[in-house]
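Chemist: Next up: the structures, one after another.
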Structure I
Amino acid sequence: MKHHPLVDEYISLLKAENEVMNLYSEKAYERLPFHIQDSVNMALHINGAKKVFDLGSGSGMPSIILAIYNPKTLVYAVESKQKKAKFLSKAKEKLKLNNYIAVNKDANEFIRETHEKPEFITAKAFAPLEKILTILKPYKHNAKLFVPVSLEQKTQLLHNYPRLDFLSTYEKDGFYYLHIPSQLKLK
């Protein structure tokens, strides 16, 4: 699949910076196309959102891709590790993403302190669902947690938490996602 030209620039920047910063496992490069496509699917799905939080942005997936594909969406990339947050800020400048805000803060702290109200909160490979929902517990605004899962994870979650069966799921090209109200209590 052909991607937005800025995605190729982002991949080049990621690989160049990875040589000195170790942002992304080199052995994971073979899975990079999968993670890019996963992020593009998420970006296309949230089209039209005014604000999105990405918890644990790491090397920028999906946050940078979300910002590239949705230039009118304000994307907050929350990353606790300083070197990764520094890379996210550098990517913002190099890619000229005026709608991208790199936040060097722990996700727990950010959620407790923010007054911003996003429509979506993403957390790709950040933490297990239970931990993400615990982090979001003090967040008083309604948002949809939008997380990518494998078919196996989706099946297991629905088995472990039958209350999740009312939640919407999204499938695109063999990728699966859950929409979860940020205020959901699993127990």
Structure II
Amino acid sequence: MTEKRWEFELDGVKHIVELEHSPISNKRSIRVDGRLLPMPPESQQPKERSGKHAFRVSGHPCEIHLKYANRKFDYNLVLDGMRQTPVSSESAESPLGKETPGSIWAAVGFMLLLGLGGNWFNWHSLHTSGYYYPELAFLTPVLTVMGISLMLFPKEFIAHRTGKMSAPMWATYAIALLLAFANNFALGHGLY
């Protein structure tokens, strides 16, 4: 998911225009000052890759232009006939975009330690005392998969925390739940 954000002032009032665009599905959504702009279905996911979306901000004409060339998209906001510069893409991707690599790796390590360590503890408990913890059998694969997902897709994982679900995050949840049920079943039936 590509996100672009433009900030500008009109008549002394600050405005923010945000575009979310999936280069794969070509699905688009536009927010003006945090409110989702109503768009007809054919504009939300047009067949043509290039295009423009016209709307008004405080009575001023505004257009977002998407141009597709050389397998790459170019995004422009035109306000009152003048092209605007987007806010840096790093700050536009997520309000949590200031996560440091150290904090991400610490979270990955913590999730993997709890996930793999908890599963080993459960396996060890089953083989030494004959008892395992079903809740732990369910939770440990989820933590392990989430740790691996955070390691492989840190931006997707962080964006998800702001309420934006992507295909990698849906796949992560599906795999985590599948492995959680499989692990619980395997421990409960003595398969390992």
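Chemist: Computing relative contact order in percent (Cα under 8 Å, 6 or more apart) for each of I, II, which one ends up highest? Intermediate results must be reported in sequence, preceding the final value.
Modeler: On the way: I: 18; II: 14.
Structure I comes out on top.
Chemist: So, one more: Output the label of whichever structure in I, II has the greatest value of distance in nm of label points 7 Å out along Cα→Cβ at positions 58 and 178. Walk me through the numbers before you get to the answer.
Modeler: Working: I: 1.8; II: 5.1.
Result for distance in nm of label points 7 Å out along Cα→Cβ at positions 58 and 178 over I, II: largest is II.
Chemist: Suppose helix-only ellipticity at 222 nm (-39500 (n - 2.57) for each DSSP H run of 4 or more, over all residues; to 500) works out to -12500; of I, II, which structure was it derived from?
Modeler: Values: I: -12500; II: -14500.
Answer for the origin of the read-out: I.
Chemist: With mean count of other Cβ atoms within 10 Å over residues 50-57 derived from the coordinates and found to be 24.8, which of I, II does the value describe?
Modeler: Values: I: 24.8; II: 13.9.
Only structure I yields this read-out.
Chemist: On to the next question. Of structures I, II, which gives 0.45 when FRET efficiency 1/(1 + (r/R0)^6) of positions 2 and 138 (r between Cβ atoms, R0 = 35 Å, to 0.05) is computed from the coordinates? Each step should come with its number before you reach the end.
Modeler: Values: I: 0.25; II: 0.45.
Value 0.45 for FRET efficiency 1/(1 + (r/R0)^6) of positions 2 and 138 (r between Cβ atoms, R0 = 35 Å, to 0.05) corresponds to II out of I, II.
Chemist: Quick check on the output: 46, 17, 13 is semi-axes √(5λ) of the Cα gyration tensor in Å, derived from one of I, II. Which one produced it? Please report the intermediate quantities before stating the final value.
Modeler: Details: I: 25, 19, 16; II: 46, 17, 13.
Label of the originating structure: II.
Chemist: Identify which of structures I, II gives the largest calculated value of FRET efficiency 1/(1 + (r/R0)^6) of positions 34 and 146 (r between Cβ atoms, R0 = 25 Å, to 0.05). Let's see the in-between values first.
Modeler: On the way: I: 0.90; II: 0.30.
Comparing I, II, the top value of FRET efficiency 1/(1 + (r/R0)^6) of positions 34 and 146 (r between Cβ atoms, R0 = 25 Å, to 0.05) belongs to I.
Chemist: Tell me which of I, II gives 4, 16, 27, 28, 17, 6, 3, 0 when you compute P(r) over Cα pairs in 5 Å bins from 0, in percent, for residues 114-169 alone.
Modeler: Structure of origin is I.
Each reported figure results from applying straightforward, stated rules to the coordinates on display, with no laboratory input. Computed from a prediction, not measured in an experiment: that's the story for all the values here. Cβ atoms are built from the backbone, for glycine too; each structure is taken alone.
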